[in-house]
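Alright, structures below, take your time with them.
Quick note: the coordinates plus some simple rules give every number you see, no bench work behind them. Note that the structure is predicted; figures quoted are calculated from it, not measured. Cβ atoms are built from the backbone, for glycine too; each structure is taken alone.
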Structure I
Amino acid sequence: MRIFGTLVAALAMAALHPLTASALDKDRPIRMVVAFPAGGVTDLASRVVADALSHELGQPVIVENKAGGDGVLAIIEVTGSAPDGHTLLSGGFGGQLIPPLMKKNFPVDIEKQLTLIARPTEFTNVLLVHKDLPVNSVKEFMDYVAKHPGELNYGSAGSSSSDRLTTIMFMQKTGLELNFVPYKGSAAALNDLSAGIIQVMFGNLPPALGLIQSGNLKPLAVTAPYRVPQLPDVPTMQEAGVEGFSMTSWNSLFGPAGMSEADVKSLSDSISRAVMKPETQKKLRDIGFEPIGEGAEAFRKHFAADKTRWKQVIDTAGIAN
């Protein structure tokens with residue numbers, strides 16, 4: 001009987017403390033280090049996700065902006081932290097995927113020095129033109145570019161940004177040429193597009209949404225493989241006739257290398273639950289994001305697939321340095 005009682009007690013303890021249980025300390029806050037400035041695309045999504053995650057976990061999730069060096073400063077901050085799940089990196093497509101492909105001497109091996117945890121949101125890019133450009137469809141735009149070679153300038157938020165890479169992919173698929181004008185951030189590029197200083201941009205939807213809704217920018221198509229709820233009447237690039245043209249940018253959460261699988265799963269599951277709650281989905285969609293709540297395993301596969309795809313685009317363009 002004593003053996004049976006001991007066994008029952010042991011099983012009860014195991015149920016309370018399973019081997020896969022997370023070791024996250026509920027009494028400590030989680031730091032979410034954002035690799036870009038306050039007010040940017042990554043920051044906007046991070047703050048909504050952090051608030052939702054804080055309510056889900058019942059503990060503070062504090063957003064800290066550490067911008068600079070194509071996200072390197074934030075990456076170094078996180079890789080130097082304990083792998084206990086209390087320090088996360090909030091980055092994404094333009095911070096942890098593209099810069100290492102663009103820069104041969106990028107100082108961090110993302111997949112070795114970071115742990116991929118979740119991909120909470122994604123967002124489309126939008127083919128935007130100045131409101132006075134005499135085109136109202138992708139076909140009309142392509143015809144216009146073909147008839148005015150070397151005359152149209154496109155803007156981007158930076159040399160490693162999704163808007164630049166999307167434009168390069170567009171030129172590769174269509175054989176058309178646009179002149180590259182780099183900016184330091186989306187806001188400056190979108191302002192110049194509104195003013196007519198540049199004529200076109202594959203802008204990220206979140207920072208462009210207000211300018212589209214006000215009529216200052218003309219959206220011709222979205223790059224996502226689906227129509228977005230914020231612009232339901234705007235076709236996808238594929239619907240507009242550019243076959244095989246599909247891309248979404250995304251936000252993601254990483255931890256330091258060496259995190260336990262239990263902590264990764266616990267955080268990943270919590271992030272997914274938090275993001276997919278109706279109130280969180282509404283908050284994200286209101287500012288131009290699509291909540292997806294993708295967990296660690298699916299995120300790893302997505303990261304690998306995007307890495308292969310965009311390396312080919314970059315290598316074909318010969319823009320790595």
Structure II
Amino acid sequence: MIRFTRLCTAATLAIASSALAASASAQKVSKDAGDFALRGAFAGPLGVQLYSFRDAFKTDVPGTLAKVRGIGFRDVELAGTYGQSPAQFRQTLDQAGLRAVSMHVGYEMFRDSLQSVLAAAKALGVRYVGTAWIPHPNGPLTVEAARAAAADFNRFGQAARAQGMQFFYHIHGFEFSPGTGGVLPMDVLMRETDPDAVKYEMDVFWISRPGADPVQWLRKYPGRWKLLHLKDMKQDVATNVHTGSAPPDESETTLGSGKIDYRSVLRTAKQTGVEYYFIEDETRDPFATVPVSVKWLEGVRY
């Protein structure tokens with residue numbers, strides 16, 4: 001899921017500063033997060049990452065949001081504001097009956113325009129504001145690069161906390177490629193960041209892609225994983241891949257129909273402090289497949 005600097009421009013962020021005075025303070029997440037019949041073991045709260053519907057947004061933003069609301073979602077995670085200022089997009093969400101809980105922004109924008117990023121997040125009313133990619137253009141993510149990113153994350157996180165929000169990093173699988181002496185960059189990112197200022201979003205597909213065990217990692221760092229991205233992996237998809245990339249239609253499937261043991265993941269997530277769950281579906285027809293995943297979550301027992 002690599003998209004943030006393309007969708008949320010520096011100009012868009014700058015507009016947020018003027019809208020900040022009129023914006024409400026970051027809202028708390030409601031446990032009643034959608035029109036879902038959660039009759040099984042899973043109790044949510046459940047939202048959806050709007051990147052799932054990126055193709056539909058190219059032609060009709062209000063109509064796409066209305067369809068998202070029609071599935072039953074009220075809470076969403078953002079991957080940009082589709083040409084609107086933060087204040088304008090918040091109004092568009094309000095009109096659709098949706099609310100932004102979380103948002104993703106490019107690493108470079110955090111690094112270079114931190115206060116503008118936080119102003120945009122404040123104007124949108126999100127609780128969580130994070131990034132999902134650590135630049136590493138010259139090969140695998142090294143321990144040294146992870147250490148530098150951890151220092152940046154501490155700075156981002158402390159600034160977000162001062163504004164009443166929570167910074168997070170969404171993993172992408174390349175953080176699990178062993179470095180010198182077998183040290184994992186993911187361990188560096190955990191151990192060298194302030195546990196209060198820096199939280200993490202586990203994408204269950206992407207942690208599984210390099211062969212890591214999501215249940216083991218939830219237990220290894222309880223209280224650090226606050227958000228989960230829910231998407232399943234087809235049975236024949238190879239693991240032990242650390243690139244952070246995979247063709248969605250060839251690798252993803254609806255929740256409960258793939259090779260990931262989601263019952264164990266969801267049970268452990270509840271036990272270890274996960275606060276919010278977002279379906280993300282990067283396949284070709286999300287308006288057909290996302291409701292299937294919702295239905296599975298409504299009835300799953302574990």
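Couple of notes before you dig in:
- Value 4.8, calculated as distance in nm of label points 7 Å out along Cα→Cβ at positions 62 and 174, assigned to which of I, II: I
- With FRET efficiency 1/(1 + (r/R0)^6) of positions 102 and 286 (r between Cβ atoms, R0 = 30 Å, to 0.05) derived as 0.40, matching label from I, II: I
- Structure responsible for 0.30, with FRET efficiency 1/(1 + (r/R0)^6) of positions 86 and 166 (r between Cβ atoms, R0 = 30 Å, to 0.05) calculated and labels I, II on offer: I
- Structure responsible for -0.79, -0.89, -0.93, -1.11, with log10 I(q)/I(0) by the Debye sum over Cα atoms at q = 0.22, 0.24, 0.25, 0.30 Å⁻¹, for residues 54-93 alone calculated and labels I, II on offer: I
- Mean count of other Cβ atoms within 10 Å over residues 142-149 - highest-scoring structure of I, II: II
- Structure from which 1.11 was derived, Cα Rg over 2.2 N^0.38 Å, options I, II: I
- Which of I, II leads on relative contact order in percent (Cα under 8 Å, 6 or more apart), largest value: I
- Mean count of other Cβ atoms within 10 Å over residues 158-165 - structure with the largest value, from I, II: I
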